[in-house]
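I've put the structures underneath this note.
Read-outs throughout are calculated quantities, based only on the coordinates presented, and are distinct from any laboratory measurement. Since the structure is predicted, the reported quantities are computational estimates derived from the model, not experimental observations. Cβ atoms are built from the backbone, for glycine too; each structure is taken alone.
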Structure P
């Protein structure tokens, strides 16, 4: 599988999972906002790391 297809598949899976959580798991809107922000930040950092723009710190 090419890396670009892998990125697209990961983005689709993350998006669908986030949509499912937002629509079908009842929780306060403030918690949903925090969850959405955390997921977006993690995905952006992962994408930046994937394309070599940002390196995630390793242990």
Structure Q
């Protein structure tokens, strides 16, 4: 049992941790009820295309 729960020799995380993450994401449990984006009016979203274009 311990071998199944422990990470593989070169892996950082055990297999069950990825499964737990996927379960939580698909159930919607970690979703915030309210976002406070209005508290930070000076912060603007950056599009992925802009970030990738700047890396050239």
Upon calculation of Cα Rg over 2.2 N^0.38 Å from the atomic coordinates, which of the structures P, Q produces 1.32?
P
Quick one: FRET efficiency 1/(1 + (r/R0)^6) of positions 18 and 42 (r between Cβ atoms, R0 = 41 Å, to 0.05) came out at 0.65 when computed from one of P, Q, so which one is it?
Q
Could you tell me which structure in P, Q was used to calculate helix-only ellipticity at 222 nm (-39500 (n - 2.57) for each DSSP H run of 4 or more, over all residues; to 500) as -26000?
P
Have a look at P, Q and say which one yields 0.30 for FRET efficiency 1/(1 + (r/R0)^6) of positions 10 and 34 (r between Cβ atoms, R0 = 35 Å, to 0.05), as calculated.
Q
